[in-house]
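Readers should treat all values here as calculations from the given coordinates under stated rules, not as data from a laboratory. This one's a predicted model, so the numbers in the text were calculated from it and none came from an experiment. Cβ atoms are built from the backbone, for glycine too; each structure is taken alone.
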Structure I
Amino acid sequence: MADLSRRSLLRGMGGIGSAGALAAVAGCGVPPAYVEAADRAAGDRSDRDRKLVFANWPLYIDVDDHDAQRRPTLDAFRRRTGISVTYTEEINDNDEFFGKISPALMNHQPTGRDLIVISDWMCARFVRLGWVQEMDRAAQPHVTENLDPLLLSPHFDPGRRHSVPWQSGITGIAYNRKKLGREIRHTADLWKDDLRGRVSLLSGLDEAFAMLMQGDGVDITRWTADDFHRMTDRVRALVRKGHIRRFTGNDYIKDLDSGDVLAAQAYSGDVIQLQADNPDIEFVVPEEGAELWAESLMIPDLADHKRNAERLIDYYYRPEVAADLAAWVNYVCPVPAARDILASSKDKERAALAEDPLIFPDDAIRKRLAIARDITSKERAGFAKEWNGIVGL
């Protein structure tokens, strides 16, 4: 099990440095950095060059129990296809990685990578700039058949033509039920007097805003600027009252474990690890709803091995492979059919994962999940400035 959340590593606040400048440019007509669809493909070398380069986050793939350098699912892919994979764990922050590869992409040069995994809000930026290629779904029958319908059509990429989820998760509420002495079922339950000074929220704008809006009854698939400002007014007032203890990255884990915080805005993937160490911690998807998010696979412009990359993506959408990955990383699996594979396992711990709603949300939870429309490039600078002023960044 991964002991750090991919989501907890995100620090992309928007409007910062070169990434923020490019995002602002992207909102003004057709930006100088934009790449037309006809100019995105390279002469693909997949048939004669049986390899690909895959850039991912740390601790986001299965590893061998006896050799941390071996990754069983990738080894099986090589044996099945003859395609070798150079796998790098070089993505630690969305904006940082954007800054690393954006000079090549804006100057219409190859990045040296055939496949990358970034958060969907950052995927939106790549799609707007024309920096990723449309995938050939005819070459990806398992994606077509097995991709979770909840993840099929995010606002930034209807039909998932340019992106495919690697793993998914939920931003909800984690709380210590024993110490709090009551249930939390609604976002508004966080604002009750017995939690004054004992609540934390996430500091990242892209991670925090959706669930807070949903608590006000907003449809996050089509939220407006008025919805955003109403949410920030509420949060600002709570800060002034001393109700919110602080804004955090993944350090809410430490605060919950110590009892300094009794309830925290949290990521589902983190809570599985927390519960292993502290069974009093519970995770709840508020009745008003919570955000379903993903970190997704994309093929950058001028990738040399596009077809090989498409084959690897499709391979991870085989239910048995998705099950192996889910059993290791413990995030929401984007392949619901993997649940039956795990349930049939003779290993009791592996079989139990099939019943974990934080890996395979049940129908009641699924009805409350939504993918937020992304913050546009025109909105981002102003919204980030407002949010950062509240958070103290």
Structure II
Amino acid sequence: MTSTTGEALNLEKVIPNAEDFLPLNGTDYVELYVGNAKQAAHYYKTAFGFQSVAFSGLETGNKDQVSYVLQQDKIRLVLTSPLTPDSPINEHIVKHGDGVKVVALWVDDATKSWEETTKRGAKSYMKPQRMEDDHGHIIRSGIHTYGETVHIFIERKNYDGPFMPGFRKWESDYNPAPTGLRYVDHMVGNVGWGEMNKWVEFYARVMGFAQLMSFDDKDISTEYTALMSKVMSNGNGRIKFPINEPAEGKKKSQIEEYIDFYHDSGVQHIAVATNNIIETVIDLRNRGVEFLRVPDIYYDTVLDRVGEIDEELEPLKELGILIDRDDEGYLLQIFTKPVVDRPTMFFEIIQRKGAKSFGKGNFKALFEAIEREQESRGTL
């Protein structure tokens, strides 16, 4: 099997406990419902280095909504806005603000994916449907997951167009250089009080995922706030979904703040991988992307905790990049401030040097940085 970029895919099972009755090749796209798709597309091109791919709107015969498709390496974003006041997309934006509606998964058989998940209890969002144009056809289907988030299964082996039927190639004169972002490493969902295990069980039962690791309020807590998290993965490890819920603390946690402003469960952040986090973060910062910062004192002892690394410490300190190690290696990570008006969705930039984990050793420093932001917003 080959990827959408033509390279050979290794879909070997690496998570032994995953049932894996639902083969997933990777993340096909992430669709955000936004108030102004044209301006959002400009932002993701300018700030993050995404490239123009495809467009759907009035000019393509779509009278209800407009969508811009952007791509950087294997990361594909779809930015969608309504064209009518009575659109359900409008209702979504009024309630949640800009945010992720669809996490689309690339599969070989979208019909079988829908059948396997719905017979195991998933609520259908879209029955299998065939869409075709001069470039061939795709089949897509979908199920509901936490909040108003949905998974759409995309089967595109018989299609060679720019994105999917209903879209045309989008060529633009303004094409900023990419920033080194490569693929979606994981996507984190925030759910309400006591709901984490419900959705962990959903991904295990409905999609055949296995739990990679879990963190409780002893792992993820500060003097003021806490949360709990469990990480679910499919068999080949290409799709990883940490699920967070709040835990009791003296003050309001970032998960509670998210749910208060998003008014539901939803996608908290998209973690995207790079091969050179220092170059990528310098580029992103120069383009105006703002990042959370931990106190400089973090770097006084970090190497005592994580041991020897390939990188010089000073550039990491100057940029605010965090370091953590597990039994497999180490990782470098940094988190943007929210990229939307409400304190909800943000991005993580991650470079893995063998590590399979998610930065447990950084949680306390990171959460204290988030609490400083919450305090400035008056929501701690």
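Taking FRET efficiency 1/(1 + (r/R0)^6) of positions 121 and 193 (r between Cβ atoms, R0 = 25 Å, to 0.05) as the measure, the highest value among I, II is held by II. Computing helix-only ellipticity at 222 nm (-39500 (n - 2.57) for each DSSP H run of 4 or more, over all residues; to 500) across structures I, II gives -7000 for structure II. Given that relative contact order in percent (Cα under 8 Å, 6 or more apart), derived from a single structure, equals 28, which label among I, II identifies that structure? Traced to structure I. Structures I, II were shown, and Cα extents along the principal axes in Å, for residues 105-208 alone at 49, 33, 20 was computed from II. If mean count of other Cβ atoms within 10 Å over residues 97-104 is computed to be 17.9, which of I, II is the source? Working through the options, I get structure I. I have 2.1 for distance in nm of label points 7 Å out along Cα→Cβ at positions 41 and 289, calculated from one of the structures I, II. Which structure is it? The correct label is II.
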